[in-house]
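Trainee: Take a look at the structures below.
What follows draws every value from the coordinates through simple rules; no lab data is involved. The shown structure was predicted, so the numbers you read here are calculated from the model rather than taken from an experiment. Cβ atoms are built from the backbone, for glycine too; each structure is taken alone.
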Structure P
Amino acid sequence: MERIPILKMGEFLLVSIQVDMHDQLAIALQDDLTTRITETQTRGVLIDISSLEIVDSFIGRILGNIAKMSQVLDAQTVVVGMQPAVAITLVELGLSLTGIRTALNVEKGMALLRGSQKGTAGGSADGYVRV
């Protein structure tokens, strides 16, 4: 079974989704990521979805679940690289993605995670990055 790599980058985990997501792969990612969060005791997860051109309601819910599970495990989740068509689809499907913070790219996503670790530097309570 194929797996999505989860890389440790300093104090955070980085997930770069470079393949089309199908249901089984999304569930495997959810399981693998929660395991890695507890193993590494990370405080932040960055998920790069810039290669995803399509996100259906199931994948959207899995991303939301990953963020909620990460939060329960004391880790913040930031999703980066969302394509405009994906954003439009998620809104049209009525998925709010509660608990997921977003940024335009990996650099801004990392700044957002670092800011949330420091309290205010680089991040803010409204989830926007001030760069």
Structure Q
Amino acid sequence: MARIAGVDLPRDKRVEIGLTYIYGIGLSRSKEILAKTGVNPDIRIKDLTDDDVARLRGTVEQDYQIEGDLRRWETMNIKRLMDIGTYRGRRHRAGLPVRGQRTRTNSRTRRGTVRRTVAGKKKAPKK
């Protein structure tokens, strides 16, 4: 099993797709890495030689910001926005959509399923 940047890559997938399991590497960056290292993108991860895995690991860990470092960098950027009080920072702090989406409807993922009272609904009579 190939282990790159602390992530076990799935054995039966093509290398091109398997690299995308690493946080910070998508399909286009995966193709770029494979072109740079000269590894065939069509072979399966289980068929990689130790030399191929070593070249991939070296390139990924030296040339790209991935996994923990990337998560830390993103968190620090969001924290910076919140500290200086920008509009985006206030939206992050409030847990609302940050990129201009509407909130009257359609922001369930960001706001959560908030139960709101319906206007005109009768309450149960007290005994």
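Trainee: With distance in nm of label points 7 Å out along Cα→Cβ at positions 42 and 66 computed per structure, which member of P, Q shows the largest figure?
Mentor: If we compare distance in nm of label points 7 Å out along Cα→Cβ at positions 42 and 66 over P, Q, the biggest value is for Q.
Trainee: Of structures P, Q, which gives 13.7, 41 when Rg and Dmax of the Cα atoms in Å is computed from the coordinates?
Mentor: Of the structures listed, the value fits P.
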